[in-house]
Structure I
Amino acid sequence: MALSPSALAHHLLLGAGVSVGAGVVFGANVVVHDDTEIGDGCFIQDGAVLGKAPALSPSSTAKRGELPPLRLGAGCVVSTGAIVYRGVSMGPGCVIGDLASVRERCVLGQRVVVGRGTCVENDTTIGDFTKIQSNAYITAYMTIEDHVFVAPCVQTTNDNFMGRTEKRHELIRGATIRRGARIGGGVVLCPGIEIGREAFIAAGAVVTKDAPAGKVLMGVPAHVVRDVPAEELLENQ
C-alpha cells in the first residue's frame with residue numbers, strides 16, 4: 001500500500017492488511033476494516049464503512065462462518081455514510097449511494113448502481129449495469145441479472161412464514177429478476193417468484209406469482225395487461 005499525503009483524509013482508519021490501489025481518494029472519517037481490497041481510482045466518501053463484519057441475532061437466517069475480504073473493483077464510488085460488508089465483491093465502476101448498505105456475500109457486477117438509502121441484504125447477486133434506485137429493499141437470497149431497473153421504494157420478500165415455524169428455513173428464497181426486466185416504484189415482490197426477461201411491472205403492483213417474459217403487468221395482485229413494446233426491448237436500444 002502506497003498512499004500520497006494528498007490521498008489521506010482526516011480521521012481515516014485503515015485496518016490490518018488493507019490494500020489500496022493507485023489514485024484512491026478518501027473522504028473524512030472513513031473506516032476500512034481488515035483485509036479490504038480497494039481497486040485503483042475508487043472514491044470513498046465521508047463516513048463510509050468498508051469491510052464491516054455482520055453482527056447476527058440468534059434467530060437470523062443468514063449463514064455463519066468465515067468471510068473473505070471485501071473487494072472493490074477499479075473506479076468504484078462508496079458514498080457518504082454507506083456501509084459495505086466483509087465478503088462483498090464489487091465489479092469495476094459500481095456506485096453505492098449515500099446511507100446505502102450492502103451485506104455480506106453479495107456479488108455486484110460492473111457498473112451496478114445502488115441508490116441512496118437502499119439496503120441489499122446478504123447472499124444476493126446483482127448483474128452488470130443494473131440500477132437500483134433510492135430506498136429500495138433488496139432481500140437476502142435474490143438473483144438480479146444484467147440491465148435490470150428497480151425503481152424507488154421497491155420492496156422484496158423471502159419468507160412466506162414471516163418468522164414462524166422451523167419449516168421456513170428450508171424455503172426462504174428471494175425473487176429472481178431476469179435480464180432487462182423493469183420494476184416500477186413501490187412494487188412488492190413476494191418470495192420465490194421469477195420476473196421474466198424484459199418484463200415490466202407497473203408502479204404499485206403486488207407480484208404474487210411468476211411474471212412472464214416480455215409482458216407488462218399491473219395491479220393487486222399483478223396480472224398481464226399487454227406486451228412490452230418492441231421499441232423498449234434491450235435489443236432495440
Structure II
Amino acid sequence: MSRKILLTNDDGIDSDGLIRLAEVAKKFGDVYVVAPDSQRSAMSHSITLRHPMYLKQYDFPVEGVVAYSCDGTPGDCVRIGHLNIVPGGADVLMSGVNFGYNVATDLQYSATVGAAMEGAFLGIHSIAFSEDFGDCHETTDEYLEEIMAEVIDAPLDKDQIWNVNFPGCKNSECKGILRGMKVSGDVFYKDHYDEKKMADGRIEFTIVGERRWEAEEGTDLRAVLDNYVSVGIATNIK
C-alpha cells in the first residue's frame with residue numbers, strides 16, 4: 001500500500017517552497033496538501049477554537065496532488081488534513097519548504113515547525129524543511145530528495161520531529177550535510193521594536209531583527225552559517 005503523505009506550510013498554498021516539496025514527495029507516496037490560503041508565519045503551534053474554518057479545493061500545479069486551501073493556521077491544516085482529508089489518516093507529514101531558516105530559538109515561534117509538532121502530537125512521522133531567505137534554491141534542490149529518503153522512515157521518539165535546514169548558497173559553495181545537529185540555544189535574530197507615536201494617540205511598534213553570525217559548534221545555526229545542510233531532531237516543549 002502506498003505511503004500517504006500530508007504536506008503543509010506557513011507561507012501559503014501558492015508558495016514556491018511547497019510546490020518544490022510536493023514535486024519530490026510524489027516520488028515517495030500519495031501526496032495530499034492542506035495549506036493556509038495566505039501567509040501564516042510565526043503562528044507557532046496555534047489552532048482555531050472560537051469559529052469555524054473553511055477549506056476549498058485548490059488547483060495545485062503538481063500533477064496527481066490533491067490539494068485544499070484553508071483559512072486556519074498551519075496547525076489547523078495538519079489536524080483537518082489528517083482527520084478529514086487523507087483517507088485513513090497520514091503516514092507522514094512534511095511541513096515547508098519554509099522561506100527562512102527554522103533554527104535556534106526561532107523554533108518556538110515557527111509555524112513550519114509548529115505544524116510538524118502538531119503532526120507528532122497526532123502520532124504522524126513528521127519532518128520540517130526550511131531554507132534561507134533569497135532566490136538561490138540550488139542546495140535545497142540538490143539535497144532535498146536524498147535527505148527525504150533518509151529521514152522519511154528514520155525512527156523518532158514520541159513528540160519528536162526531524163528538522164532540516166538548507167543553506168542559501170550556491171550548490172558549489174555547500175560543504176555537505178551535517179547530521180545529528182542539536183538545536184542552538186542562541187538567538188538567531190536579536191530583535192527590538194521601532195516605536196512611533198500616531199496622531200490618534202496610539203503608539204505603533206514594528207519589530208526589527210538583526211541577524212546573528214555566531215553560534216556554538218555542533219548546532220543547527222552553526223551548520224547553516226557555515227554553508228552546511230543541517231539535519232537534526234527537535235522535541236515538543238512540555
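All of the numbers you see were taken from the coordinates with simple rules; none came from a lab. Computed from a predicted model, the values in this text were never measured in an experiment. Cβ atoms are built from the backbone, for glycine too; each structure is taken alone.
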Q) From which structure (I, II) was helix-only ellipticity at 222 nm (-39500 (n - 2.57) for each DSSP H run of 4 or more, over all residues; to 500) calculated, if the value obtained is 0? A) I
Q) When FRET efficiency 1/(1 + (r/R0)^6) of positions 31 and 111 (r between Cβ atoms, R0 = 25 Å, to 0.05) is calculated for each of the structures I, II, which structure yields the highest value? A) II
Q. Looking at structures I, II, which one was relative contact order in percent (Cα under 8 Å, 6 or more apart) calculated from, given that it came out as 9?
A. I
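A value of 148 was derived for volume of the Cα convex hull per residue in Å³; which structure in I, II was it taken from? If you can, show how the numbers build up before the last one.
On the way: I: 111; II: 148.
Of the options listed, only II reproduces it.
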Q: Could you tell me which structure in I, II was used to calculate distance in nm of label points 7 Å out along Cα→Cβ at positions 47 and 167 as 3.9?
A: II
